[in-house]
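Take a look at the structures below.
Quick note: the coordinates plus some simple rules give every number you see, no bench work behind them. The structure displayed is predicted, hence computed values, not measured ones. Cβ atoms are built from the backbone, for glycine too; each structure is taken alone.
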Structure I
């Protein structure tokens, strides 16, 4: 299946253009190295990046240079659907925190961890939690 359909997924945060450019060059030189980007398939050919904004911005830059063959050769996306994580949007923590209150990876991790501790979560939500945990680890290096 073609990766190029996910490349134009909505970015959740602003990105540092220089960092994205360096990542794009690394992809050209070394292929895909590191974690996959977690993409939310919202239906109707609409996608949102849940992790990996800079990596996705790098792929978008490559897409603009028509590097379709390279992009399609990469194993760089993990896809979950909005149906898989619907319950995330309605969950409220014991301290009144909702998904909309999550402003960064740390608060999102605490929210998802609370949800995992207090409810039975499905594999997609567990994947989301694991990816956010990995993002935090990487950003703290």
Structure II
């Protein structure tokens, strides 16, 4: 779980920094206004702050990881909506980027949800992880 949360947070932070730093140069190839590219970057950074704070936290709270998984799945839906809304204005590269971001978020959300469910199902037979990496309901 810990590696998954760090991967999720670092991916969001990387995407956010790149999109914010290169909004002007990416706007043309993406077929989007620079403000839209900056908006994507800002959302990624905000999400990354949440994911990284959860990755660094011990013990981790199962409800918080579920919220993170839900946020990933909601951003997937938002990316799909953006692809549909921008299909007549954005370039194929811009649509591909937004679609790929949505696909990565979907995969991360599913992996996080499965990890929480798997760990919760094991609670009847096993003690919590020794490192306190995920405690159902802790901190909620």
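Out of I, II, which structure matches 11.4, 37 when Rg and Dmax of the Cα atoms in Å, for residues 2-49 alone is calculated?
On the way: I: 12.1, 34; II: 11.4, 37.
The correct label is II.
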Here distance in nm of label points 7 Å out along Cα→Cβ at positions 18 and 114 has been calculated and equals 3.7, so which of I, II was it run on?
-> I
Assign the value 3.5, calculated as distance in nm of label points 7 Å out along Cα→Cβ at positions 58 and 82, to the correct structure from I, II.
-> II
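Matching task: -15000 is the computed value of helix-only ellipticity at 222 nm (-39500 (n - 2.57) for each DSSP H run of 4 or more, over all residues; to 500). Pick the structure from I, II.
Numbers: I: -15000; II: -26500.
Value -15000 for helix-only ellipticity at 222 nm (-39500 (n - 2.57) for each DSSP H run of 4 or more, over all residues; to 500) corresponds to I out of I, II.
Could you tell me which structure in I, II was used to calculate relative contact order in percent (Cα under 8 Å, 6 or more apart) as 23? Mind dumping the intermediate values first?
Details: I: 23; II: 32.
This figure was derived from I.
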Kindly point out which one of I, II the value 17.9 was derived from, the read-out being mean count of other Cβ atoms within 10 Å over residues 10-17.
-> II
